[in-house]
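Below you'll find the structures, each written out as structure tokens.
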Structure P
Amino acid sequence: MLEVSNVKVYDLEESVIACRNSMRTELPEYTVDEFTDSLVRACKLAPLDGGHNNFLSGIRVSFDLKYPNYISPELQRYHFLDIVNSASKMHKIMKMDFDKCCNKYVNEFTICNMKSLIADYNINQSYENFMKVISNCPQGIELFMRCSTNYLQLRNIYKQRKSHKLKEDWGAFCKFIEELPYATDFILC
């Protein structure tokens, strides 16, 4: 099932301070006091229907994501969720251990079928055998990627996915979002 790890948050303090730039006449000082003062203003600018919450796009978040293949098309809907790099089925499927790389919902018949198709490919490495392996790969195969996004996009993802039908996977992702610094103020609202 979906797992998030190695989370890093960047430019949170700087972006919160920058939220007040439209009312400044000179560059701010990036100090603890300035952050504390700006935090109050940032919370007022961050409501879901607020038009001045663009500072949230400056709060960058990077993380590793282990995910079932069926999540890929849904993740790729988000314009500002960049996939830094990901595991490749094309390059590594013949070396994957199908007893370990599938989620708990992939049945034994499917796993046995994949092992058989891979064995056939290893005997005869033809294009047709390769296509049989790729075309029959279960959606429950678990891959991984490094992602980068921002608080503004995570707000959209959270709002759209917190009650999603794929509750184990999107539920884990929403829990990760809820645990980010200042998530209550800037993302969950």
Structure Q
Amino acid sequence: MKSVVEALLLQTLETLKQQGVLAEDISPRINLQNTKDKSHGDFACNIAMMLAKPAGMNPRELAEKITAALPQDPRISDTQIAGPGFINFFVNDSWLEQQVSTALSAPDLGIKKASDGEIKTIVVDYSSPNLAKEMHVGHLRSSIIGDAVVRALEFQGHNVIRQNHVGDWGTHFGMLLAYMEGQQNNGE
């Protein structure tokens, strides 16, 4: 959804440039953040505060012009101006519900399978614990993540090779060889 809101903002800024509200040479980087408090929306943007000085306007005034010029989109239910000029975006819950409902009713959740030319052979390396040391919960975590990645790739139709590399034994075999040489030199 961030990319949708960013695209809408870029389109709006182009409209404001054409209207002469913003200078033609302005090309700001849009900084869209998730809100900490969902009562303030799903995303927040400070673009009006960034462009207010170059536009010669108050940030709230520019934020009002941006929200007024913002194209209508069924995925966004509301925009609000907060504080000195933040623009808060609310995702349309009914649109989101419709997307989830469509995905759940579609075969294979509506996920596109890889076609014959797109099928790849992919190697996924799991936890790869060092067997000379104790295992811990971190090894289990990476094994679960690896298994989830494998299942998702197989669901898409890819050939997956599951790999669990047995850890580094070099130091331990070196220590064993040194011990055996020491025993041989001692005449045992």
Structure R
Amino acid sequence: MNRYFILNKPANMVSQFVSSDKVPLLGEINFDFPEGTHAIGRLDKDSEGLLLLTTNKKITRMIFSGEKKHKRTYLVMLQSKMSDATFQQFKEGVKIKIKAGLEYLAKPDSVFRVADPVSLYPLSKDVREAYPHTWLLITLTEGKYRQVRKMALAVRHRCLRLIRLSIENITIEGIEPGAVKEIDENTFYRLAGLND
């Protein structure tokens, strides 16, 4: 029987169990994952938040390569204040480079400025908040490699912090960084929008 896990991945951890490089790995999480567990999609090393894990080999394709698009929501801290004109440009879509240097118009499903990020996620104190910055809540159905970071750079803002809050209706609400919650298959399929 397949098993399904929600991990609130801390920053500076690679989304895999094995690596030839000396990097912090998922196996260092204080949880006894069954053999064959793997991450569904990835969060890059610097990113935090929702990472789904399972023993089901078919799920990654169903969520990230299937015909139905799955929404992913991110809380993002950008360096410096974002002007209204730049925010509008970001909202309408920006060109980013994807595989083989091709240009792609990346457009968020929705984007909002966030005045109080702690109301959305219990953030730890970050020294970078002493400097001018902008928090955005971004929802995408596309999933190009490092898309949010590339979109931010395209409008001349560096991404300082990126936290994935949800994939469809699966969230990290109530799960501390580094903690894991197991959910049953029916709940997973329903929340991930795979029953449609």
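Derivation of every value follows stated rules applied to the coordinates shown; laboratory data play no part. It should be emphasised that the depicted structure is a prediction, and the values quoted were computed from it without experimental measurement. Cβ atoms are built from the backbone, for glycine too; each structure is taken alone.
If helix-only ellipticity at 222 nm (-39500 (n - 2.57) for each DSSP H run of 4 or more, over all residues; to 500) computes to -12000, which of P, Q, R did it come from?
Structure of origin is P.
Match the computed value 44, 16, 12 of semi-axes √(5λ) of the Cα gyration tensor in Å to one of the structures P, Q, R, and report its label. The read-out comes from structure P.
When log10 I(q)/I(0) by the Debye sum over Cα atoms at q = 0.14, 0.15, 0.16, 0.22 Å⁻¹, for residues 131-170 alone is computed for each of P, Q, R, which one produces -0.53, -0.59, -0.65, -0.88?
Going label by label, the one that fits is P.
Using mean count of other Cβ atoms within 10 Å over residues 3-10 as the calculated read-out, with 22.0 as its value, let me know the right label among P, Q, R. Structure of origin is R.
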